[in-house]
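Colleague: Below you'll find the structures, each written out as structure tokens.
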Structure P
Amino acid sequence: MDVTFTIGHKEYSLQAQDGEERLLRRAAALLDEEAEKITEQAGRMPEPRLLLLAGLMLADRFNTMEDRALVAERELARTRNAASGMVASEVQDAMAELAARAESLAERAEEKAGTSSNAEASEKG
């Protein structure tokens, strides 16, 4: 299917596969937007130069967004690690508290067992 679009006041037509027409129009619109900005700032220029500059501007925008995405991914990973670390430390604290309680109960049980054994031994003796 032929897709027609305009970039920098010039009309173009390209063959697109079924389902890709929308993507091609969207990409062409981005390129045209950059071409318009360049034309507003620098005036009219030869088509190859306009397309080159517009492509370079889009590549720059893409690189900036890619860098921001990497920074955001790193920050998300740090946040997740910090959150999982907090949860792990909370679990460790709870486990330590439970272990201390278990030890205390074991000591009490031993004391009671020792007291009852001593009492039984006194009664028998």
Structure Q
Amino acid sequence: MTLSAVLMADRKSRPDWFDVGSQMVVVDRLVHNLLARAGILTRFGAPHAYGQRCYGENGCADILRRVSANIDARQFDASFPANFPRYIQHAAWHYCAASGLNVCNANSHHVLFTVFAAENL
């Protein structure tokens, strides 16, 4: 996503570049697994394993773009474009990433499972 950051760096002088960067979406395992675990893939009729299908029709990237079209990103920052798929994808990634909120990933699920198992033995 470095390329999207570069493209969005100079919005004032290069608005076309910003528009391209703001539409870029990258789906890694964290984002895919969040969509799967939250039931979003199933709800969209798109359950699939992580991989190329994430970028196909009705895949993770497509779903993130459709969801983004229904979220006005200006509510988070008035300078954002209304439809900002890169921001929505990054927010999903940040929610899961160990260097972010560290909520929805293998680390936190392991902790939740351990707590559940310990309480129910």
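Readers should treat all values here as calculations from the given coordinates under stated rules, not as data from a laboratory. Everything numeric in this text was worked out from a predicted model, so none of it was measured. Cβ atoms are built from the backbone, for glycine too; each structure is taken alone.
Colleague: Quick check: 5.9 is what I get for distance in nm of label points 7 Å out along Cα→Cβ at positions 59 and 99, calculated from one of P, Q. Which structure matches?
Modeller: Matching structure: P.
Colleague: Which one of P, Q has helix-only ellipticity at 222 nm (-39500 (n - 2.57) for each DSSP H run of 4 or more, over all residues; to 500), as calculated from the coordinates, equal to -15000?
Modeller: The read-out was computed on structure Q.
Colleague: Moving on. For which of P, Q does distance in nm of label points 7 Å out along Cα→Cβ at positions 3 and 51, calculated from the coordinates, equal 2.3?
Modeller: Structure of origin is Q.
Colleague: Still on this structure, please answer the following. Using FRET efficiency 1/(1 + (r/R0)^6) of positions 43 and 67 (r between Cβ atoms, R0 = 30 Å, to 0.05) as the calculated read-out, with 0.45 as its value, let me know the right label among P, Q.
Modeller: P
Colleague: semi-axes √(5λ) of the Cα gyration tensor in Å was computed and gave 81, 17, 7; which structure, P, Q, did it come from?
Modeller: Corresponding structure: P.
Colleague: Can you tell which of P, Q yields 14 when relative contact order in percent (Cα under 8 Å, 6 or more apart) is derived from it?
Modeller: Answer by label: P.
Colleague: Here is a follow-up. Going by FRET efficiency 1/(1 + (r/R0)^6) of positions 19 and 75 (r between Cβ atoms, R0 = 25 Å, to 0.05), which of structures P, Q comes out largest?
Modeller: By FRET efficiency 1/(1 + (r/R0)^6) of positions 19 and 75 (r between Cβ atoms, R0 = 25 Å, to 0.05), the leading structure of P, Q is Q.
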